[in-house]
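*Asks:* Listed below are the structures to be examined.
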Structure 1
Amino acid sequence: MSANPELRRSILLRLAWRQSLLRLVVLYSLAVLIGWYSGQMAWVLLAATALVAARGYWRLFRILRFLDWRKQLQTVHGQGLWAALETLIYRRQTETRARARRLVGLLRAYRQAATAMPEGALIVDRRDHHLIWFNKSARRLLGLVYPHSLGASLTDVLGDEAVAHWLRAEDTEEPLTDVASPIDPQLRLSLRLLRYSADQWLIVVRDVSHVLRLEQVRRDFVANVSHELRTPLTVIHGYLDMMEPDDNPEWAPMVGEMRRQSQRMTELLEDLLTLSRLEAGEHLNDEPVAMASVLVTLGREAEALSQGRHRIVVEDDAGCDLIGSSKELHSAFSNLVSNAIRYTPTGGQVNIRFVTTDDGGASLSVCDTGLGIPAHHIPRLTERFYRVSTSRSRESGGTGLGLSIVKHVLGLHQARLEIESEVGTGSCFACVFGKERVLPRGW
């Protein structure tokens, strides 16, 4: 079916060629007859040639008008090669005009949609980050003025060195979540970069002031409530310690359960306070962390938690140390070790291994031979209070905040948590650090 138009066009061109050739043969035959009868052969042939040339120039003039965008012939007259050429040009010109109208309509619709967006939209040059275009919301959020702000550097507009570093970074998939607006420091903005072209980037600007305020209120509430609950829990612990089950044997089960639950509440409050402190901290005091002693400590803690029920293996194959907060890193590593001990059945094995990565970084992994985690649970494991199995977590005494703490600690160290697990085989949690966090051992 697709070849039919091409075949039809080829047939029409052949017919046009034959018609033009036939016309020339007929014209010059008449000219020869007239010249022979009149005895003016040269003048008659010259007149016929002039007629052919004049007609050709006239048709050529019409074609040049076709090629002018301001003029378009509505109908094509005549037959032959010139008429076929005019028809072809006319068709192409009509199709091009229709396509141009559609493109202009689409561009106009896209521009209106981008202008009406509640988020700010900026198009910047990839090389020097100069502004090429921005919508009304961007003017409102950033104080831009059209057209004076066109060509200005986005870094100069925002006046924040963090923005310049973010734009220069190779991996800018993560948004810049807290940037002060140049028109109002209380207005907090989020920037997301979209690389839609090799030469230009799209930056989406959102007002996140309300979200950040709510997040701060939530953190303050959790921290205050957790702090205030420590006093009544201390009082409860004190009275429970005074209650001797020997005097009232029937109270023993109740007192034991109350002690366990109050202890669990204390651990929960401590984890909540740790999370609040980590979320409030913008940066850590970096220091060299001797990983050899950290691994020894983790091994001892694992043995104490296991009480001989598991086989503990500690491997130090990296031969390097880390740069970071020793206290926070130990807290993260300890959470992974305690989880591995807690969720590995008796007789299982827990491996703590510190190795270097191919890109010059380092990785501390904690692997177990426990029950494993179904794949659909893994993306949500670092959420607060998320539990794969509620009953199993209650039996093990977990608070549901350990992996959240690990995630926040690693985030403050520009590291990431990688999780691999297979049901019935076990799980492996790896803390992966970049090469900028690696320090040669023996510093």
Structure 2
Amino acid sequence: MKSLADDMSPDGQARVLVCAYACLRDPGSRLPGGGDLMAWNIVTRLSRHCRVWVLTSALNKPAIEEKARENPACGNLHFRYVGLPKCLRFLGRFPGGVQLYAYIWQWRAYFAARRLHARIGFHGFHHLTYENDWMASPTGALLPVPYLRGPGGGAHRTPPEFIRGYPFRCRLWEKVRTVGQWIFRHDPLFILGQYRAKAILVCNREALDAIPKKWCHKARLFPVNGVSPEAFQGKGSRAGGPGGFRIVTAGRLVRLKAFDLPIRAFAQFVERTKPSASANNEVVLSIIGEGPERERLESLARRLGVGGLVQFIGWKSREELWARMRSSDLFLFPSLRDGGGAVVVEAMAAGNPIVCVGLGGPGMHVTAECGVKVRPRAPAQVAFDLASALEMLYRQPEICRGMGRAARRRAKEFYLWDALAERLLDVYRDIFHPAAERTLVSRRGNAPRAERLPGHAS
């Protein structure tokens, strides 16, 4: 294989600067965000092909250094930690404050990038995280090197019919989020960055549709989520296996994740199927996660008569979550506003058929072969349709097993981090290469390019 370094630099060492504000924070003890995992998995794999400098938050330093000690082979990977005054950390306690903190941080990162570029001389800059598609990147707009943005998302919205049932504080936050994004998208620095970007990667269909026509030619679909080979250990899930019917779901128990919908759907499913009390026909819904909604959700399960069949398990490590998935029949994901949905890809790798709301990242990950996507029109309709999907997979275990196998194949073929890094290297060769030639040999031969994510033409 002709490496990126061979093509880009006379000394055989391509030099790429990556901005990854979020990178590997809170590993192990709970479910890190998709962006945190993506940044670490992508930059470590890119460093096998070129020299990579990463600007990241100083708050990530302990987790990164701990992980780096376990991966001594990352010799081409250099982290530069950028911090802000401690007096600004209070912003993280308020809705939207984290985004404001990150925006201020981007300016500090730009000055660090400018100093590094003067000393090192980069062939390109990649804004990786935060992976939203509306915040300006001062470095991308102002650093005089080719610029790649993404993959990002943010254009996805909670359907209005569902917002009406939110408490006032949540309704207000949805309005603030919408207005805030409009303001950020009209930031002159954001507009300049979008003009300068050689390519804009987006992680779901909503983000792709939201890009103005003048920039559409730069846009490519590229998932923000992936899996490591460890996720495929074991024989896969018991999808449709004998002895009961086990449903699992996971995430933060907050209103926009809509965990009341799977409980309502599960109650309808139990009423329709009336499984016997014997162990061989036991049905159970396991909810993995914590959050402010837990007490309300526990009360809802009791009120609907399924309190004894719904298990609230709390946070689990990633390995424990995979084990729980492999012992379950399917994964149910109800989130109404999830740009990526990392846990959905992990459930697919575990061999779970997926039942989800067809929005955001899950709407892109899941195909008809590996799951059921429900179109969200109204809360009662979604609960009914989810219950129907559960009933179908319960009564037709051969379909359940087939979808589980298809989900596992799709995850292995298209969502392994190594494969995603290879596709990203294709983009690097396209936009960071100084010569006119654009067709470069890839280790994967004729693998799909970034804009050709299977099942979703760009």
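*Asks:* Given a value of 17.6 for mean count of other Cβ atoms within 10 Å over residues 199-206, calculated from one of 1, 2, which structure does it belong to?
*Replies:* Numbers: 1: 17.6; 2: 25.9.
This figure was derived from 1.
*Asks:* Here's something else I'd like to know. Given that relative contact order in percent (Cα under 8 Å, 6 or more apart), derived from a single structure, equals 9, which label among 1, 2 identifies that structure?
*Replies:* Values: 1: 9; 2: 16.
The read-out was computed on structure 1.
*Asks:* When helix-only ellipticity at 222 nm (-39500 (n - 2.57) for each DSSP H run of 4 or more, over all residues; to 500) is calculated, the result is -12500; to which of the structures 1, 2 does this value belong? Don't skip to the answer; put the middle values down first.
*Replies:* Numbers: 1: -18000; 2: -12500.
Attributed to the structure labelled 2.
*Asks:* Another one. Consider the structures 1, 2: one of them gives 71, 48, 44 for Cα extents along the principal axes in Å as calculated from the coordinates. Say which. Spell out each step's value before the answer.
*Replies:* On the way: 1: 150, 52, 52; 2: 71, 48, 44.
The correct label is 2.
*Asks:* Moving on to the next point. For structures 1, 2, which has the highest computed value of distance in nm of label points 7 Å out along Cα→Cβ at positions 47 and 383? Working shown, then result.
*Replies:* Working: 1: 9.7; 2: 4.9.
If we compare distance in nm of label points 7 Å out along Cα→Cβ at positions 47 and 383 over 1, 2, the biggest value is for 1.
*Asks:* For Kirkwood radius over Cα pairs in Å, for residues 175-334 alone, the calculated result is 19.0, so let me know which of 1, 2 that is.
*Replies:* Values: 1: 21.1; 2: 19.0.
The read-out was computed on structure 2.
Laboratory data are not the source of any read-out in this text; all were calculated from the coordinates shown. From a predicted model like this one, the values you see are computed outputs, not experimental measurements. Cβ atoms are built from the backbone, for glycine too; each structure is taken alone.
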